[in-house]
Each structure stands twice: as C-alpha cells, then as structure tokens.
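Trainee: Given below, in the form of structure tokens, are the structures.
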Structure P
Amino acid sequence: MPLNKFVAHCGLCSRRKAVDLIKEGKVTVNGKVVTEPATKVTNSDVVTMQDKKITPTKNLVYILLNKPKGYITTTDDPEGRKTVMDLIQDAAENERVYPVGRLDRNTSGLLLLTNDGELAQRLAHPKHNIKKIYQVELDKPLTKADFEKIVEGVTLEDGVAFVDALGYVDPKDKKQVGIEIHSGKNRIVRRIFEHLEYTVEKLDRVMYAGLTKKTLNRGQWRFLSEKEVILLKHFKK
C-alpha cells in the first residue's frame, strides 16, 4: 500500500498528516529515508518514524467524547494544559488514538477520537461536506438583519462563510442560536458572529457527522457501536 496509508494504519495520524511527516523526512523504509508518500510498501518492509519501528494496528478504536470547556484538542501539550486525552485515559490504554478535527479550548461538545487514519482523513477532508450542528449563546440578541446576513453568507478574511441552516433555539430568547455548517475552517462559527460584532458566550457542538450526544453527559465518552462505525464509513454528503 502507499506509504502514507501504511503510516495512517499504524494509528499515529491521519493520511494527510502522514504525507507531511514523510515529506519532512521523518519516515524510513528498510533503513532509508523516503520522502515520496506514494511509495509502495508491504508488511514485510521495516518502516520507522522518528527512529521508532511502526506497524499497522489491527484493533481499530472509535471513541465519542462530550468535551467540556477548558480542554485543548491535542494529544499532548508542552505547556502542561489539560487535553482531551486526559478524559479518555481508560478508553485507549493499549491503542494510540487522536482527535478528528478540532474544538477550541472554550468550545464544548462532540469530538471523535480514533486510530483509524483512513476514516479520519475522510471525515476531515472538505470535499466530503461533513455537517456539524452547534448551539450558540451570544452576548446580545441576534437581529433579523444579521440573521439574514449570515444566511446569505458572511465575507471573512479567508473568503465567504456559508451556513447550511440557522435558527433560534427559543423564539423568546434570540441570544440562543442553532447553526448547521460543513466548513472545516478554523474557529469558523465564532468568526462569523464576531465579524458582525457579537461575542460568543458559549459554543457547543451538538451533532457531528450524524452522531449526537443523546445520553452522553459533559466530560463522558463512549465507544461507537458497530452500526455507527459502518454509517460513518459510508457517510454521504
């Protein structure tokens, strides 16, 4: 299989990240540095990454976490801050999993962690239009005029941000908004509202790629069911 796919199957990162690591010269095959991600390798080849031998994992793990505020979405942090890995220590003792996508430190809600590099690549790629639904609490009521601006598309510094759906969670409290979006741009929901001079007081991801929180309390995690994994792997736009 291609080297980047081999690395991803070792449960270390997504295929996209594997491409970067290979191009940076951090992967060797049979003792030689290989910088071409498409290089074909087999299970009989000795592949190392940063001087450690790696082998494809057979035990694929899929964890759904309801992330609280105050945790960063990374596998480790040089500054010693709390990471999402602290919340799932019991879930991944024998397998190295990593987050699919990101939620910033002050955003709560659904986060998927896995060692399935191929699935992670698929879910993270913009072309697959993976939809997410967020519940937003603003510092002031969202006006009708700004509501319409968001629906039409807000022009940010990196292009127009389009949403799939927008609505008031409670018609009597227009500070509470639900937003459905498929863009994977960094901090996109916060930036949409900040552009229109609103402060996002709370941001919670309540749905991701068809998965919902249901009975998953804040800070809790669970393994995906076999049916959920199948649905994710065949997720349609």
Structure Q
Amino acid sequence: MAAHGHSAACCSIPPIISKGYEAKGKYEELGGFKTYVTGPSSGKALLYVFDIFGFFPQSLQGADILSTSDKHNQYRVFMPDFFHGKPADITWFPPDTDEKKQNMGNFFQNQGAPPKTAKIVPDLLKDIEKKYPEIKTWGIAGFCWGGKIVSLVSQSGTPFTAAAEIHPAMVDPEEATAITIPLCMLASKDEPAEDVKKFEENLKVEKYVETYSDQIHGWMAARSNLDDPKNKSEYERGYKQLLEFFGKHM
C-alpha cells in the first residue's frame, strides 16, 4: 500500500451536513451536458463522475469538499449529468426483486454503458477548457459506476494526471495492468475482496488502495446515511484521503 501524500493537516473539511445540504456551486451547460460546477478559478480541475443515482446531495457535498478543503491545492470541480436527467432510481437498490433487477438491467443497457461514456470524456474536457482556458491539469474521481469509467480513461493517452476510484462497480483486475497514472482506490466491504486485491497487485503505477471494511458500496456518494456517526466519520475520512492523494499527484 502506498504512503499518504500530504499529512492530514493539508485539509480543513467543513462540518459534514447529514440532511438538507445546500450546494455551493452552480449548473452550466458544458459539452452538451448539464454540469455541476464548483470551486474557484484554478489551473487544476477534477472531473467528478457520479454514481448511477445522479445529482444527490451527498455527491454534491463531496464535490464541494474536494474543491476548496485543501489549503495548498484548490480545484474547480465538474460533475456532468451523463444520464441527461434520467438517472437510476435509488429505490431500485438493492435489486432484490425481479422488477428492480429488470429496471437496473434496462438502465445499464440504455443509459449506463461505461465504455460509451468513457469515449466521450476527452472531447468533454476540451469543451470545458474552451470556457475555462486556465485549466492545465486534470484529475478524475469516479464513484461506483464512475469507478469503471476511471479505469477506462486512465490508460495510455489519458488526459488525466491522477485518478481515484471510490467503491467502484465492476472491478476488473485486468484493466489495472493498462492504467498509466497514479491511482487511488477506496473500496467498501461490498466489492469482491479478491478482485480488489488483484487489481492492486496489477497496478504498475503509484497507488493507494484501502478497503473501508465497515462501509457499504456507495458510502461516499448517494447511498451514504450521514445520520450515522460512523458513516459520517468515514465519509469525511474518505474525502480527506482523496484530497491527500490529488494533492500529492497533481
């Protein structure tokens, strides 16, 4: 396991809001996508690839945390709506009935095919840079479904300098062998442990991999129950680790 970047002193995360979070950013149309944009003007930017549930308060709060909580590094964060206003319904999860399974299957077939989304990312960044020409360096953080996107866009020729996968869906150890930039993976107890272990072993780049063994898939995104003190603490710790990693590698 790779060492931390900055010490924890790098980051001053504001108090986590468990309910009724008011997002600090604004929505813009960028590259054909409604995009949540937060953070100051900066030469450093992060693409935040949300989970299948879209613009959820916990995800928006996470984007705001990443933008300004590191006193050494500030980022402009972009969260595009890759689902064009039709995310998955959180009541479908877990898919424990035939109807929920059908709904999830239809969603992935029609909306959520990661290779399709990964292909459009480089052009999207170029469109964003037309409006924000000060951006010189990109990082990417992908959550659940977004983690798969990260694996696919962090290979040879990537426009990104550093990448993070958070409780990633569909972990494929083979993809790790092709990743060419520093990568952080924060796994939950719900990802297959053997796949996470093999993924880490196959990474040939600088890395930080940790499993949050008491957290569910989705604890840093839409599925986090921030009313639970332990969940809130681990949500905060996870974002702090992302900031340390990006601070070291961007």
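Read-outs: derived from the displayed coordinates by stated rules, not from any lab. Values in this document were obtained by computation on a predicted structure and should not be read as measured data. Cβ atoms are built from the backbone, for glycine too; each structure is taken alone.
Trainee: Supply the structure label, taken from P, Q, corresponding to volume of the Cα convex hull per residue in Å³ with the calculated value 145.
Mentor: This figure was derived from P.
Trainee: Same structure, new question: If helix-only ellipticity at 222 nm (-39500 (n - 2.57) for each DSSP H run of 4 or more, over all residues; to 500) comes out at -5500 when worked out from the coordinates, which of P, Q was used?
Mentor: It was calculated from structure P.
Trainee: Next question. Tell me which structure, out of P, Q, gives 4.5 once distance in nm of label points 7 Å out along Cα→Cβ at positions 30 and 110 is calculated.
Mentor: Computing distance in nm of label points 7 Å out along Cα→Cβ at positions 30 and 110 on every structure in P, Q gives 4.5 only for P.
Trainee: So if we calculate mean count of other Cβ atoms within 10 Å over residues 158-165 for every structure here (P, Q), which label has the highest result?
Mentor: Max of mean count of other Cβ atoms within 10 Å over residues 158-165: Q.
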